[in-house]
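Input: structures, listed below.
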Structure I
Amino acid sequence: MQEGPTTVFGGTGFLGRAIVRELVEAGRAVRIAARHPRLPDWREPGDRIESVACDIRDESQVAAALAGSVAAINAVGLYVERRRAGLTFTTIHAEGADRLARLAREASIARLVHVSGIGTSADSPSAYVRARAAGEDAVLEALPKAILLRPSVLFGPDDALLANLARLVRLPLVPLFGRGATRLQPVHVDDVARAAVRLSGSRPVARRLFELGGPEILSYRELVQRVAAQLERHPRLVPLPFLAWRLAAALLSPLPSPPLTRDQVWLMQRDNLADPDAGGFADLGIVPRTLHDSLPRCLPEN
């Protein structure tokens, strides 16, 4: 008898798509749950993959997406609020996470991997970070054996991070966040996806908290320089005080889809590094790929 599917909530997003592919390649049945579901164009005959419409704010849709599943992975993400549509950090990252975990418990699904982010804190000045922290608390209250997965900043082909930097370095001047000293630990999306798949499997793990960062720690300035060098560009890097970034975010915030938000500025003021005391790639037998080796496949040709 074949095992039921692993449901990937947010399975059409950047990380969600990678998780779906890793699950299929591992020979597992997959159910994609998303507001606008679609099957991947790479699927082949015999792949056990299905999709269902699911808004994480809707109780009945979440319950239906979980029905018959053996595991669930919550990869739903929201980075810019759309309040008129009811898409806020609280409704998605806190209330949505709580709903999913509670309904997973009621469906007797013990294997839940909840994707959050490094640096979650209930005391953060960022509404995004506070909602992430509230979501983690809600998940553990409903399912104490759920696994929290906190990746650092993700990169990979068709990502947002490197694609934005590739556009920036084509300009003669590139403004830096502060002096560009904030440290990041970029991690390849496929490595995080592989970790999520292993953590959602039937083999038990001793740890319940994993923080995943890539093997290289870079300042923001160094990251911009790496992208510029790969594309053979030579822009001038200009430090810009965080106060100026906050003012810019405040001016742009009324736009329907602002290119910069207060929360994004706040996040760029804090190092984004994995805690060495939390679970990591080594615990899962995964050797993460470096940004240096991955850049040629992640950036458009010059």
Structure II
Amino acid sequence: MTRSGTPPVALTIAGSDSGGGAGIQADLATFAALGVHGATAITAVTVQDTTGVHQVHHVPVEVVLAQVHAVLTDLRPTAVKTGMLGESGIVRSLGALAADGLLPQLVVDPVLVSTSGHRLAGRGVVASLREHLLPHADVITPNTNEAAVLLGCHPPASLEEQSAQARALLELGCTAVVVTGGAFARSPGSHGGSNHVQRTDVVATARGVRVLAGHEIDTSNDHGTGCTFASAIAGSLATGRPLDAAVQAARSFVRQSLQRSASWQLGRGRGPVSHLGPRGRCERDEPDLHPRNTRTQQPT
């Protein structure tokens, strides 16, 4: 927030979710929670609810770019987040803008498949992401399944493989990679009880690999966590936080959101993560398992 009270601006380039749990709707709610004004360029309109994606209507490339240019020339965002892009033409066009330095503090969430298994990207999108957009990103945030699609391999079966895949994606040229959603590590339960699953996110930069872990939150209301995580990073960057702090703060924001919505009963499927609650709270709450200059070994 500036001295005049004017909020920073972040732009999200993504699809619309009629159920309100993910996509543009989740991005705007997250930006608002962090005190950031959200601007949008809508790439697709989905017919979607908690049970899945039922239809997708892609917005023409020239209309998407017109939205982007309108925001860039007038509102001048200080951070940009991409989500569902859908068509390779959009990816290539955004890559050209990023190459020219017109998409500041770019966060790329490579949305390829919905939680319900619906493909959200047309042919050629994966190749276009690898070649045209990811090399210009400040941070990319694939989950374990998306990381495997981008690399053309199987999803990681261990923390070591998750770390190796994060490092491999870093070689595409982006500044940082966060591979989210690992569920391999376990921690002892209290009083000698059963072990608890640890959810791990692996952060790879030129300095090495960090593993961020916390106990799994027991809830089926997790629709929109990926969008929320990426937009929380972009929102934090827009407010002036450095990248390392923005990633950690975004992870804490998502975990707090999952806890708030854990008992909700919205819809007949996987309910949305909460975007309600305390305003502007995005604080560090969990330690790194590995120091930021530690390099985990690749699996042998």
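Only the coordinates and a few stated rules stand behind these numbers; no lab work does. Predicted model, so just to flag it, every value in this text is computed and none were measured. Cβ atoms are built from the backbone, for glycine too; each structure is taken alone.
At a glance:
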| read-out | value |
| --- | --- |
| Winner on FRET efficiency 1/(1 + (r/R0)^6) of positions 26 and 130 (r between Cβ atoms, R0 = 25 Å, to 0.05) once structures I, II are ranked, highest first | II |
| Highest-scoring label, criterion being Cα Rg over 2.2 N^0.38 Å, for residues 146-249 alone, among I, II | I |
| Test item: FRET efficiency 1/(1 + (r/R0)^6) of positions 42 and 162 (r between Cβ atoms, R0 = 30 Å, to 0.05) calculated as 0.40, pick one of I, II | II |
| Answer label among I, II for the case where Rg and Dmax of the Cα atoms in Å, calculated from the coordinates, equals 19.3, 61 | I |
